[in-house]
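Enquirer: Dropping the structures in below, format is structure tokens.
FYI, it's all coordinate maths here, none of it is from the lab. Keep in mind that this is a model prediction, so the values were computed, not measured.
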Structure I
């Protein structure tokens, strides 16, 4: 799909081997994240949510590719996990100012 010009992909990355994702997608195409809405977001701890976001950003947050952060908020998701997700987006999803110069 990348070879025919697709700009953004939305793979269910929590279900796929990290090595394959890194080799085939990371840094080559923009990824719209699909955080684990079946296990981590609704049933994990806020720290597990935070680590999941951090790992996703570490895997896909690269200049030549990119990352659109997204996590689905369902009825089972505790408010603490919603807060943890958005705080992690903010904490780990900002580029350092040095990249501007």
Structure II
């Protein structure tokens, strides 16, 4: 019975640490850019887009398709960085043990 109690306590501690990690990730930012910095997307560690910056020169061409491609690339880069950040922070929390299905 003591093992079950100990296991339950460890699970509760992990749940508390996970909630704290999620809160911390919400306050960390990453940036993804494309087109040599013509489009920059800022995202938090929870993969929420916080800002998009577009160099005014992009509009000079009037090439909508290029702008759309640059946006997609920048968002995907920011998302990749946000995922990497979350995995890195999770690894610190779990002592390097993989947690399947979390990220």
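Enquirer: Could you figure out which one of I, II the value -20500 for helix-only ellipticity at 222 nm (-39500 (n - 2.57) for each DSSP H run of 4 or more, over all residues; to 500) was computed from?
Expert: II
Enquirer: If volume of the Cα convex hull per residue in Å³, for residues 38-77 alone is computed to be 62, which of I, II is the source?
Expert: I
Enquirer: Please compute relative contact order in percent (Cα under 8 Å, 6 or more apart) for structures I, II and give me the label with the greatest value.
Expert: I
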